[in-house]
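Throughout, read-outs are computed from the coordinates displayed, never taken from laboratory work. These numbers were taken from a predicted model, which means no experiment stands behind them. Cβ atoms are built from the backbone, for glycine too; each structure is taken alone.
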Structure P
Amino acid sequence: MLSWITFAPLLVIPPILLAPRSRPNLIRWLAVLGTAVPLVLAGYIFMTYDRAGVGINEPESFQYVIKMPWLESFNIQYYMGIDGLSVSMLLLTALLSFLCIFASWGIEKGLKGYFSMFLLLEVGMMGVFCALDFFLFFIFWEVMLLPMYFLIGIWGGPRKIYAAIKFFLYTLFGSVLMLLCMLALYFKGGQTFDMLQLMQGNYDSSTLTLFGWTMNFARVMFIGLFIGFAIKVPIVPFHTWLPDAHVEAPTAISVILAGVLLKMGTYGLMRISFPILPEATLWFAPALAVLAVINIVYGALCAMAQKDFKKLIAYSSVSHMGFVLLGMASGTSQGMNGAILQMFNHGTVTAMLFLLVGVIYDRAHHREINGFGGLMSRMPVYGSFTSLAFFAAIGLPGLSSFISELLVLLGGWKNFPGITVLCSTGIVLGAAYMLWTLQRVFLGPLNEKYKDLPEINKREIFTLVPLAIMTIVFGFYPQPILNLLRASSNHLVELVWQADRLGIR
C-alpha cells in the first residue's frame, strides 16, 4: 500500500513524456491520473486506519509496514510505515497534489516537463511521510529539492532564477546538516538508520569533540537537525527564502510549498528529533517557545506591511506556523494535538488562499492589493470564497483553524503562560491584516479598470470546494482528525516530557 501511494505518480511520468505534444489535454489528464491514485489510496487508509495506536516509539504502533533489506552492508533498509501523524499528512499531500493539477491547467510552456517534475515532487513528499529508515527519509527529502528548483526556476515569475537558487541553497544547507547528524547518530546508535532503534538509544551522556571543543552529543545533534528542519518550516531567521519562492512560483507550486513543504519541517522534528533526542528536546523547549512567539508576531507584522497579495499570504504562513511551534514546545497533550491539527488545517486554509490569489492574478495580471477595490460587486462568488478563507485564517470560531489554535493556546498556557499571552497577539494582528486586505480588495467603489473582470470559473471552483468543505466541517467537528492523531501525539508527549520532569499530569 505505501509503495503504491509513494511511487504511483512515478509510473505516469513515462507516458507523459511519450505523449504527443499536439495533445496537451492528454498530458494533463495523465497527470490527473498520477495524482488520483495516491488520493484514492490515502482516502482508503484514512477510512481503514486503526485509531487505537499504542505508541510512537513501538514497532506495533505503525501500520501498513513494509520492511526489507536494501543496502545490507550498511544496515540500510527499505522500511516504511505510518501512524496517525503520517496519515494526516498523507491525506493532505494527496488532496493538494490532485487539486494542484487542475490549478495548473493554464500552464502551456513545457507541459511535459512541468507535470513530470510535479509528479516527481509528489513522490518525494509521500516518501518522507512514510519512511521509517533515516537514510530512506533523507533520500526522499532530497528527491523534493530538484523538482521544486526547476518548477520555480523555469515556470516562475520575473525573478524566478533568484528565488529558485535561494531556495536551493537554503534547503541544501539544511540537508548537509541533516546528513552529518544522521551519520553521527548512525555510528552512536549501533550502526543503524532504523528510526525506532535509534529511539532506544541514550545519547544524553555521550560527548562529541569538534575542533578541540567537547560538547554534549545529544544537544549538538538536536541543534543540527533543528536547523535543517527549521529552514523548511521556516523559523525566523531561516525564513527569508520563503517570500521570494512564493511570489515567483506558479500558483500550484505556492500551494504545495505552503500546504505541504512547510509541514515537513515540523514533521521531521516530531518524527526524528523529539523521540530520538528527548533530553535535548526538554533542554530546547523554552527556546522553541520563544522562537514560536517571534514567528507569530514578526510574521504578522511583516504581512501587515505587504502590498503584494501573494507575499502577504507567504508571511501569514510564517506567523501561523508559529502556533505549531508553540504546541510542540508546550509539553502537553493538548498542545501537541493542536500543533498537528494546525499543520493539517493550515495546509487546507493556506492552499485556498494561494489558489484564490492565482485566480485574480490570471485575470488582472498583478497582485497589488491597493490596485483593486470593490471586486465583491463584480465577482461575488470569488469574493465569498476569499472571505471564507480569510476568516478561517483569522481563526474565526466555527472554522477549522479556531480549534487547532485553541488547543495550542490551552497547551502552551500550562508551561509558558507569558509566552502564550504574547502569541495570542498574533491572532489580533492576523485579523488586522486580513480584514484590511479584504476591505481594500473587495469593498468600497469598484475600480472601473476591472468592471469587466470575469467571475471565477467552474474549474477554479472545483479546486476550492473540497478545501472549503473541510474548513467548515472540521471547524464544527474536528474529531475525525483528532481521533486519527491522538494516540501518536499523546505517546510522543509521554516519551519526551515525562511527568516527573516538568510536573505535567
Structure Q
Amino acid sequence: MQWTCEVDEAGTVRLAELVALKIRAGDAVALYGDLGAGKTTLARALIGALLGQAAPEVPSPTFALQQTYATPRLTVSHFDFYRLSGANEARELGFEETLQSGAAIVEWPERAPDLLPADRIEIILAETADPERRQVIVRGLGAAAARVERIGRIVAFLDAQSDWAGARIAYLQGDASTRAYARLQSADRSALLMDAPRQPDGPPIRDGKPYSRIACLAEDMVRPFAAIGGVLRASGLSAPDVLAADLDAGLLLVEDLDDRLYGREVAAGASQAELWRAAVDALVHLRGVPVPAKLGLPDGSTFVLPRRDRAAFEIEIDLLLDWLWPELKGGPAPESIRTEFRDLWAPVIDRLLTLPGGWFLRDYHSPNLVWMPERTGLARVGILDFQDALNEHFAFDLVSLLQDARVDVPEALERELLGYYCAQVAAREPGFDSEAFAAAYADFGAQRNTRLLGLWARLMRRDGKPHYLQHYPRTWEYLARNLRYVTLAPLAAWYERHFPEAERARRLAP
C-alpha cells in the first residue's frame, strides 16, 4: 500500500504529525532520500509530534548514531545508519531491542536492509523542480499497510478543509473504543478530528456476529454521531457541531468543546454536586425531546435509533462469566453456572425489555461530559459521546451518571440526585411513578455494572489496557448498591455465593 504527495516544509511537518497519530510500539519508520531531501526535517517533526512540542530540540544522530526519546505514548529511537557498514553494527546499537518495546525512526535504512522488519512504514523523499518542495511516497508494508492507507485518507480529508490548512495536529488520548482523536489548533481556534472507520468490536463470537453487533454498539460511528448530535443541538443542548464530514471514510471534523472534562474538574476541586446536578437537568430536559422515526444526515441519508433485544442484554452480562470468572477462578465458568446465571437474569431482562423508550445516550458519564460555565443553562453541559445511543428507558443514562464508572459518586449524592430527578420529572409529568422508576434504575444499574466488571477484565486481557482496572473496585461498590433492591435479592445471593467479598477485593494482574 502506498500513496504520493508533494509538500513544502509546512506540509512535511503536517505529514509527520499524521504519521505520529498512527505510530505504535514495534514500528520502524524508514526514511529514504538523498542528502538534503528532508529526511532529518521529517524525523525531527515526527519526534516533536510524539513529544507534544512544536519545536523540540532534536539533534541529528549522525555522529551519536542513535538518540532515544521517552514520549507520553511510547519510547522512540532515532537512528542514522549512514556511517554503518552493515546490519551487525546496527544490532550493536540495540536496534532490535528498540522494536521490542518502542518505535524506531531510521535514516539511511538501505545501509542495513536485512535488519528492517517486514511490517514497516517507508517514506521516500525526493527533490522537485521547486527547491522549496519535495515529492513524498509513503508506503506501508505488511501489518503497517492498513495504517498507511488510513493516513492517506486523512491527508485527503484534511487537504479539502482549506480553512484549517495551517493548523497543527496533536494526538489526543482516546477511550476504550476503536476511535482515534486529534486536535487541530490554529492561532485562534481549534477543532477535533474524529477518526472512526467502520469496524466491528472483535471477531464473531455468537451466531456469526461480533460483540458490537449483538450489543447494538455502533460499528459505523460517524453517521449516528452526526445525526444524533444535530437533534441534541436543536433541542438546546451542547453537542459538537460537525464542521466537515466524509461519512464513507469514517472521518469527521467537529467543534472542539474544550477539555474541561467532568473528571478533571472534580479532581481540580470543582463542586461535584453542582456539575452532576447540571447533568441531571440535561437528562430531565431530554425526556421532553421526541425521538424522531428517522434522523437526518449531512449526505441526505437517514439513521434510525435502535433498541436492544434479549440477546443484547445477555451478551453484555455474559462478559462477567466470559472474562472475569476465568481471571478470578483460574478457568472457564461451568455450564451449570452459566445456566443458573442466565435463569436469574431472565426476569430482570424481561422487565428491561418492557420499559418504554426514549433517549438513552448510553455513555453519559464523566469522560464524555465537559463543563462549559461560559454558556448558560442546559448548554453548560457539553456532551461528547452519543453515537451508541438507543431508544430505551430514561433510567439508563441516569444510572450511568450517578454510578459513574470513572469517578467515585458518594452514595449520599447519588440518592440526593436520584430524588431530585424524580421530583423534577414529577413536576412536569403528571402520573410519573417514582417507585417504578427506582426499580428500573436498580435493574439497569445491576446490568450495567455486571457488564463493566467483565469489560474491565476483557480490556486488560484481550486488548492490553490494564489501566482500566483502576475502576474495578468502584464497580463492585456500585453493583452492591443496586443488589440491595428487593426484587434483585436472588441475584444478590448468587453474587455473594460465587464472588464473596474477599474474592471481589483481589487485585487483577495483567
Relative contact order in percent (Cα under 8 Å, 6 or more apart) - structure with the largest value, from P, Q: P
Distance in nm of label points 7 Å out along Cα→Cβ at positions 186 and 274 - highest-scoring structure of P, Q: Q
A value of -12500 was computed for helix-only ellipticity at 222 nm (-39500 (n - 2.57) for each DSSP H run of 4 or more, over all residues; to 500); which of P, Q is the source structure? Q
Out of P, Q, which has the highest value for distance in nm of label points 7 Å out along Cα→Cβ at positions 354 and 466? Q
Computed 42 for percent of Cα pairs over 35 Å apart - originating structure among P, Q: Q
